[in-house]
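In structure tokens below, several structures.
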Structure P
């Protein structure tokens, strides 16, 4: 059922619209151009039936104002006589179609359905263009770990619903990617996903960004601005880093969640919303609630479906998969042959803690794809902080950083690390492989290559 606004100075025509359309659509009526524009300001409409000849503000003037204000609706002009010049002027001004009075109900309905299909197609095209643009900056959900498999199952179950989702996790774990997955697999996928980074927008501007503002609402507000919430109508709003919101804005957001109505800054007209809410934060909101920094009622409104993304150091099985994915992705984007990681680099990657998580790995691969002459990413080209962390982890003080010495140090550490895991697992290769974050076949290869004997890690059947 579409929302239709009929603007006409003849009450009999307005009544005709209501009788002809009320069983199919939600019809609102306005008796002149000024009343029609005020009604458009207070809600979101799909189509306007607009009389050309009205006292005061004419239909053409109203049409021009509708297009100037960028209301997202189709407009059908209605006139008593088929005046070609007037019709041409209306089409040039942005009308989608026109009709002449008197009209048949079947013709009215047919014209409306065609215009509704066109506006729906335009909205889908805008959403598709936005999605394609966003695709340039995002990747896929890549995983092999059990922890991420559980996360992925939660996202798949949440996506078809309209329930609010709260995504938590450290910076760089992929919270925005998870939100995009939920939106793209929801019934709202053909409509916009609007992202707001609450921590990146100054507090003084955030309310205007979210709710929009009216002309003259504050110094510098020279035009009416549509807020992010309105832009997300019928789609999804993603509030990233929601823990950064002030208590005052939290209160206004809670009211919006409860009433599904907003008002622009400086305005007093209610605007009804139909959106799906997804929020994300790298903060512990439970602790923020205890400290009085985050509203308890808002937390429970948002935390209907909770999804926590594990840090990369807790999903080490995914590191090599992600690295290979990014190597291929950036090679395609930069039109270069894909690099490969040397064995030494892979060893460093397995031990490094990745404080910046997947984002750090992605940025590292991008930098090497741009700068490395190829065909391999060598250990000498890794950042100093990464090598220092690795040296500290393996407990080897290296003063001679030549390639041969570094290889020896890596081999020494690899051997000791595997022996320790096999001791903990009491010789069970499956359990040891799980501890190390390796595939069992990879562990077996290391045991043979390093000539590690069962007596080195205690009694146990090496074949298990």
Structure Q
């Protein structure tokens, strides 16, 4: 094939085919004319808009002038190599996916490229179908991230609800209801399965109410026995019971002027329910062991993960209290009923936990995102959050693959994931990867404490240190308890 230099920024495009979204633009940075022409033909026939640059300097200039969905970057470039150019691309456009292409695919090069933020590493001569699949996957994720970022900006401008994420129709209805009821004085009942974010909704209602500068006090009413719960809510006078050596204010007094969030309210005993009802009706209560009435102005937001109507029918919950609480009801859908929110929630948690742990931005591989989308999420948003935190903490590079997700989510063992990810791996490589994974998990559970991890492995600390060094394991301590 003759050497033909394509002018910088010369682009050609074709109608979208094979499911490629219109307007997807790819920058190819390669000094070999034959390679550029081959990629141009392949990508154009697929429906991509293709732009060429013959070296790193022209590639960076092109990136400054135009927007792209992906970069195909050659490793061996004149002047700056692809590995030297990659950090500059990541610095200027950290979310832009970059796939490295090279005839020199050594292990060291692959590791260095992935650590520097490359999306993938393709060796010449490449397999066209595999290359196109890698490109489609990277572009789809990049576009989804861009859409999610824009959506978050839109939602923040419209609602400005901290840490509440969603774009599904059901969640937008929740947002509208929260915005409508927040300024009122009305009692609110939030219903939803465990892990759906009931306390976040309660905080949003308080934060957008006239009480926002007053206390917001949450209490899990099912986490303590009845006498202790009543003392916590209403306070007590000295001598009210054996351990009451001094008088103490309850949460109703402390939250005066603000909001009291009663979580898992269905677990309260009938006597406590009667006292809560009186506060709702009269805005008055009496300390345990006291005789003086105390007047308060507290907004009640209650939450439950059970059917309160059924609890009333079963005689386990007071009907009059139910109707007092059920002035305005917010029904939170389970995560499995709003799967379109999973990518947005995932991106939110990726950003949060990378920042909290002082790590570079992380993203999910296509197979990891597919696993999240296919899972039923019995633990709802809380389970998703925990899974993403785990993946971020255990990751050693910018891309979190499905092997870093819990096995019950991916539906396969870690060994299966390794073989699928790298079917040509030797037995030694597979065993080494498994050993690295086990050690990383143990260190994560021990919060980076190598002595504790060695004790749990029943091996000398020196042996564990040697393995950590041999396997190039980075020791990290979690940012939150």
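Assuming 8.9 is distance in nm of label points 7 Å out along Cα→Cβ at positions 103 and 295 as calculated from a single structure, say which of P, Q it is. Don't jump to the answer; show the numbers that get you there.
Numbers: P: 4.3; Q: 8.9.
That value comes from structure Q.
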For P(r) over Cα pairs in 10 Å bins from 0, in percent, for residues 79-254 alone computed as 8, 25, 27, 20, 13, 6, 1, the structure of P, Q it came from: P
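Have a look at P, Q and say which one yields 32, 26, 13 for Cα extents along the principal axes in Å, for residues 63-118 alone, as calculated.
On the way: P: 32, 26, 13; Q: 32, 22, 15.
Answer by label: P.
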With mean count of other Cβ atoms within 10 Å over residues 215-222 coming out at 17.5, pick the structure among P, Q it was computed from. Q
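Computed from the coordinates by the stated procedures, all read-outs in this text should not be read as laboratory data. In this text the structure is predicted, and so the values were computed from the model without any measurement. Cβ atoms are built from the backbone, for glycine too; each structure is taken alone.
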